[in-house]
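Listed after this line are the structures, all set down as C-alpha cells.
Taken together, the values in this text are just the output of simple stated rules run on the coordinates, not laboratory data. Keep in mind that this is a model prediction, so the values were computed, not measured. Cβ atoms are built from the backbone, for glycine too; each structure is taken alone.
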Structure 1
Amino acid sequence: MARPLRIEYAGARYHVVSRGDSRDDIFFSEADRVEFLRTLGQACRKTGWQVHAYCLMTNHFHLVLETPQANLATGMKWLLGTYTQRFNRRHRRWGHLFGGRYKAQSIDERSPEYLRAACDYVHLNTVRARMIAPEQALHGYRWSSYPAYLRPKLREPWLRVDRLLAEHGLEQDTAANRREFSRRLEHARELSPDDERLRCGWKIGAEDFSDWLADKLSRRRHQEERPQGRAETDAVFAERMVLHALTALRWREIELATQPKGHPAKVRLAQQLRAETPMSRRCIADRLRMGSPSYVSNLLNSVNSKF
C-alpha cells in the first residue's frame, strides 16, 4: 500500500493526528502525558516548530503546528520514536506504540478561517469525545492548550498563542481579549461542530489551495533544484487530477457523493489515480466516495481482467 502523501515547505501549517497501534492507549497515566509534552517541547527546540494548539486524548493526540523549516517528517520521526522509547521504558514494554503513519493535513495559510477552524476543532475535541461533562468548564481539561490560552503562566515557550488570537481579530494578548476568546470557544462548544474538513482529506483550505500549493512548490523546486520536488507535490498533483476530471464530467463536488460508488467515470478516474499517483486505495475510496478500499480493489481488478 502506498504511503500517505506528505507536503513540506518552509512556513507550512498542519493539523497532525497520530493514534495508538490498533487504537490502543498511548497514555496510561498523567505521568505519560507530562512526558509527552516534555518530549514535544524538545522536538520544538530541535526543529523550530511553533505549536498553535494541541490536545492529548487517550489513544491519540492532535497538534496544530507551523514549521518555519520544511522538517515535519524529520521532527515527527523523532517525536514519535523518542516518546515510544520513554513510554516503553516506563511501562516495561517493547515494540510499536503508534499505529501506522501519522495524519498531517496541510492548512491554507492565506485566510485566517482555516487556522481558526483547525485550532477550534482541536480545542473542542474533548467535547465531541464526551471526555468532559456538559457542566464542566472547557478549560478544566488540563491536557489541552486551551487553558494556556487563558492563563499565560501555564504556557510553554513552544506554544504560540498570538497567531490564533490575531486571526480571531484579538490583536493583543490582554485579559479582556482572553475573556473574549473564551466566550467564543464556549459558544462554539454549544454548537459542537463536527467539521468534515478536519476529519477527511489531506488539506484544510479553499478550493484553489491545491493549485496554489502546486505553484508554490514548483517555484521552490526550480529555485533549489531539489530532486525530491515531485514527491512533495504528489498530493497536489492527485487533487488537481480529480478536479480536472470533475470539470470534464461537469460534475460538482456533491456528485461524488450522490453518484453510484461504482459509476464508470469514478472507476476510470480511480484507475488513473492508481497508475499516475501514489494514492492508496483507501485514499481513492475516500476522495471519490467509492465505499471501502476492498470495493475499489474489486472494481479495478474486474476492469483490468478484461484487458
Structure 2
Amino acid sequence: MWFKNLVVFQFEEDADIDQASLDRGLEQHRFKPCGPQELETIGWTPPMGDLSSHLYHAGAGMTLLTARREERIMPASVVREAVNQKVREIELKQDRKLGRKQKLDIRDQLTFEMMPRAFTRGILIQGLIMPEQRLLVVDCASRNRAEQWTSLLRQSLGSLPIRPLSLRRSPTSQFTAWLSNNAKVPAPVELGDECVLQSPDDQGAVIRCRRQDLSGSEIREHLKAGKVVTQLAVEWKQSLSFVVNEDADIKKLRFSDTLVEQAEADGVEDAAAEFDARFALMGLELSRFLPGLWAALGGLVSD
C-alpha cells in the first residue's frame, strides 16, 4: 500500500466532499469486468481488498480510493496475421484482389469475433484525497494513468475542481541552481546520487547520471556548458528517498525502513490493523513532506 510514484494535483477550492455523495458516486461506478465486446473498463474497488467491501478507506482526515482498470489484450500482430490469412483465402477463392475498404471490413469483423476470447489484464491505481493540504495525490508513474483516475472520480462526484501542481519557480531552475552552487540546498533536502542533465537546445543532448557525486566538479562542468537538471534524486529528513522531475512528479518513492517497521509493529493484531497502520503513517508522512518539498522548490502559486 506504500505509494511508489506521486502525481499531485491542487484543489482550486476547499476539498469539501459530502460523505453521502461520495458513497453514492463510488457505488455507481463500482468496477465491473470487461464485457465480451469491451476493450477496457475502469471502476472503484475496495482499497483493503478482501479485508473490507468499502470502496474507500478514511482516517486522519484523508481518504484513500482504489480504481481497477481492466483491458483486453489484442496484439496488433495477431489481428494483422488473421486478416492477412483471411484476405489470401478470399482472393484465391474469388481470383481477384480485395480493395482497402474490404480489408478494413474484414479487420473489423475479425476483431469483433476475436474480442471475447482475448485475455484481460488488470491494474490498480490508488489515490489519496488530502483536504487539509488541498492536495490530491495519485500513485502512478504516468500522467495519463493519473488522469484516468481523476476522470473516474470526476464522473463519480459530478465535479472535481483540481488543476496540475503549479510552482512559483520551475523545478528545473531550482535543481540547476542547487547543483551549480548558485543556491543553497535547503536543510530538509539532501542530494542523492542520481540526476538527468539535458541541453536546452533543439538537439537536446541528455546525460543520465547514477551513483554519482552530484556535488562534484564533473556535474558542474556540464552545467557550465549550458545543461540543466531535469531530474534529481533527493533524500528527505532520512525518512524518504525519491526522484523528482521537471513537472514536480515524484518517482521511485521509498519510505524508510523505520517507518515500515513501525507500521508492522502497530498492526500486529491482524491484517486489517496493519493496513490501517500503514495508511495512517503514510498519510501523515506525505502531509508533512509534500508541503515542505514545495516550499524548498519555491512554493506553490496559490501560497
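Structure summary
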read-out	value
Structure responsible for -12000, with helix-only ellipticity at 222 nm (-39500 (n - 2.57) for each DSSP H run of 4 or more, over all residues; to 500) calculated and labels 1, 2 on offer	2
Among 1, 2, which structure scores highest (criterion: FRET efficiency 1/(1 + (r/R0)^6) of positions 10 and 106 (r between Cβ atoms, R0 = 35 Å, to 0.05))	1
Source structure (of 1, 2) for Cα extents along the principal axes in Å, for residues 50-185 alone, computed value 48, 38, 26	1
Value 20.7, 69, calculated as Rg and Dmax of the Cα atoms in Å, assigned to which of 1, 2	1
